[in-house]
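Have a look at these structures, which come just after this line.
Every number here is computed from the coordinates shown, using simple stated rules; none is lab data. All of these numbers come straight from a predicted model, not from anything done at the bench. Cβ atoms are built from the backbone, for glycine too; each structure is taken alone.
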Structure 1
Amino acid sequence: MCGIYAAFRQPKIDEFKSKALQYSKLIRHRGPDWSGNVIQNSTILCHERLAIVGLDSGAQPITSPDGNFTLAVNGEIYNHIQLREQFSNYKYKSLSDCEPIIPLFEKYDIDAPKYLDGMFAWVLYDKKNDRIVAARDPIGITTLYLGKSSKSPETRYFSSELKCLIDECDQIEAFPPGHVYDSKTDQITRYFEPSWWDASRVPEKHVDYKKVRESLELAVRKRLMAEVPYGVLLSGGLDSSLIASIAARETRKANEAAYNHVLDANKELSGIDEKGSLHATAGFSQQLHSFAIGLPNAPDLLAAEKVAHFIGTIHHSHTFTLEEGLDALDDVIYHLETYDVTTIRASTPMYLLSRKIKAQGVKMVLSGEGSDEVFGGYLYFANAPTAKEFHEECVKRVKNLHYADCLRANKSTMAWGLEARVPFLDKQFLETCMNINPEDKLIKDGRIEKYILRKAFDTSDEPDAKPYLPEEILWRQKEQFSDGVGYSWIDGLKDTAEKMVTDEELANPKPEWGDDVPTTKEAYWYRCKFDKMFNKSKAAASTVMRWVPKAEWGCHADPSGRYAATHDHKVDEISK
């Protein structure tokens, strides 16, 4: 991951450069390893780099050999090796996984994003035609914003974060996932057209457990592409635990393959002693680290420790106090650029943990976002009236992930220059699991939420198979992250908001909020903080969508999972 900023057709580009560099500096936390910029015609592209792949030669922006195309990318392209082979005649300047986007664009133009497998937001400038093209990954794992200014109608601004656009733009939008912008038409069009996109088309094919398992394993395997130390976020819930378990298996396989390669290549040079033992100086092994956070004795911490011991990771369990969480709120809202209650609640522990992880020398982690949307894992899904409505809600939630969980995973971690990758949102995995008959996903007949995902990784009926997880974790009921870190976290937020916002203030929302009125003191408190940071900008507020459960399914007004009627807290069982 990195940070990008671009201004296209800026009439006073030479004067504007100093401003552009300052705007880019606002997102240097996303890319603390290096900074670069390129000016062509009246366009500037800026890049703040976080080096994960191609460490020595992946600086950006990248310019094509003929000098015509300039590219700035925030993301990871998992099929870059295949693309390099496909465009082997192109004269590459680096080992960057992003550089193949240039020859891909030369061949496919605005269809180029269709052929990328990864998470990305990129801006490419065509000097000859004075044209800019921008694209965002299919689900919106990577953040991107588009800004316009009434003072300079032809200028278009692009940035990884909202804060870079506030001073110049009076119109800002969250760039829609799976879309591409072309200045030639000044239009944003959708390139991502999966078979499951139309929510009214209800899948009929029943679950293939083997396919579910294999597609998730492949998704994790792809995302271990890195030349730096990596780890896994481990809450102890089903989703992060499965990702951690698969990553641990894949890491062991990679280490064994590297070990055997060294043995076969040259025993003497590999550091093999007379007894055939590998010296520690061989230097190719990667030990998987796992990270958890919570208030002292939080349910997530207890479960995460049990999982880490079972799968064999080097585990780091961190705690935070309520006061530390409250002290971080302003920073969290500044980095998240939202006032959504659920997102802020869950992001604060993640933000605090990310700082700890970066301090321990890890630059990339795998995370479990997306599973609840794909499989209908939120507890309110138990109240879905029909399988059709269950499926429609899943599709809607996946499409809106960029406003909530994707935004949280990206910005909470990138605030500290840590990259989060999310296997559950892999294109192939989505194609498999969004096309499962929703009858199989329903929470009914004694089945717990996400039953089919659990069953896909249940090896109890497979002779000699090593279990992925302890049974009590594999079948543990869902805790939403903001609950699992400790129930007193949410209670503390509510109690503090009660002191900060009066009944009169809540009853008299600010006129500039229009119809987007907070209904709780906690929501009111966050909105006031957001407005203060972003200059009461209507353009900034227009990029926010609040996450709320489906009220007509009998949900509690508070988005916390523990308020769902189906919630059955099981800390005692986990701690045994």
Structure 2
Amino acid sequence: MKYVLLTLISAMLLSISWPTYGVPFFIFFALVPLLMMEHGVSKFSNYNRKSWIVFGLSYLCFVIWNVVTTGWLYGSKNPDGSHSMMAVIFPVLVNALLYSLVFQCYHWYKNAQGTYWGLAFLIAIWMSFEKFHLGWELTWPWLNLGNVFADYPKLIQWYDTLGATGGSFWILLINVLIFYTVRTWEAGRKRKDLIKNTSIVGALIIIPMIISIIKFNNFNEKPIGSVNVLMLQPDLDPYAEKYSQDSLTIENNLLSLAERNSKGKIDYYIAPETALPGDGSISETAFEKSLILNNIKGFLSKHPGSVFSTGISSHKFYTNNQNLPKEAYQLNQGLWVERFNSAIQIIPNQKVEVYHKGKLVPGVEIFPYMSYLKPLLGDAMINLGGTVASLGTDKERVAFSNPFNKGKIAPIICYESIYGEFTTDYVKKGANFLAIMTNDSWWGVTEGHKQLLSYAKLRAIETRREIARAANSGISAHINAKGEITEDTFYGDKTTLFAKVNLYDTMTFYARAGDLLSRFSIFALGFLLFYFLIKRFQNKIKKA
């Protein structure tokens, strides 16, 4: 029961640290009880299958953490309006399993190499796992540790140097040092060592925060200009209205919302993810002939000097099966189609510019590892509310230039805003402010849309770019370059949000270097594994 209790304490501390309801300071020792459980089972218990006990208890901890922090996934519905248990069960169980495997690898390595080498291995493998989780097709970095301070931007201004992955390293290092402090005190009861170790831990917590507060209070980056942005929040029910209303009716409502709130000069109108059309999608080979897009050009002709950026569903047709993109699928004999979740920029008398979402939601927008899993799963994915195909993506980010001013917009689409290094690619393309077009309405009134908004603050700090966030049902927001929300809307309102957005063109160290500590950790992980194999080989030679 002692080990179960330690496990439950870790689960509780991890859970109550998380935004947007939690207190993040608990994260600095949230893993300590779990580490104590592992150490107690490994060194002081008489169980026969210690590794299985460590795995089972760590899995219990991570399942609870995932349920409490991402259980809002249950708010998503099946097409018939019923809630899908699999929408929450599958990601919770799989994500918890991945974290448990990471912890299990630490358990094995620690038992083989000793506690201190094992703790170094834990930091290296956890950081490597978070980096891996940002890149593969089952990507779900929602619980990366560095995200936990998203609602406290004043304390993490140094993320402009090391990013949210640097925050993960910071948190892991402090947890390891606290565990080390506890173990040395239990082993020797030396007050001098306790004071020294406690002072080091305290300094490592406080000094980055002091640096951050100083950076926050002395932020004096000079903008190269500003633009007037009107964010549109149509509050369109994604399960009913979007697919039952005529596309022109949806567009007229959106443009009427824009017209009623166009007071003074507007440089950018920004609408949410897949705001257009209703049911179906728009052919990219016929953008210039599209009635829906030409209606927007007509609207812009009444507002000279304005551009319109919005999320759309789009597609491309192919009539030749040679060199087909892997995401294209056959409609009928001789005809294939590739579908996209896209962002476009519309300017009168110019061709429509388009960007295709590069980070897709697993199971919803992408069938992960389709060539391997589809033959095994068949239609199981769609029966669970998922997809049996994958959307097309752009391999590179883009930035839309504005011919009327200095604005250069990063068209970030919903899920993409969780990814730090990925977002810096927009900045490298010249973006001087970030536009997040999102639709968080799929989950209803839950923590989901609040957490996603909080994570956007991290991107503002990392890149030192202001953000205009247009959300279908809310929360739409203007976030400044320090990660503060300066204006926002209420969830569920049909409204607009005006913001004067400053433009910045300097590159932060993080924008240039990306997830530097993650790459260092991968190198360290390789070294630790190589060191283990060399020692094992040397021991075999000695025995021989």
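Quick notes on this one:
- Largest in distance in nm of label points 7 Å out along Cα→Cβ at positions 104 and 448 among the labelled structures 1, 2 is structure 1.
- Structure (1, 2) behind the derived value 2.7 of distance in nm of label points 7 Å out along Cα→Cβ at positions 72 and 512: 1
- For helix-only ellipticity at 222 nm (-39500 (n - 2.57) for each DSSP H run of 4 or more, over all residues; to 500) computed as -15500, the structure of 1, 2 it came from: 2
- Cα Rg over 2.2 N^0.38 Å - highest-scoring structure of 1, 2: 2
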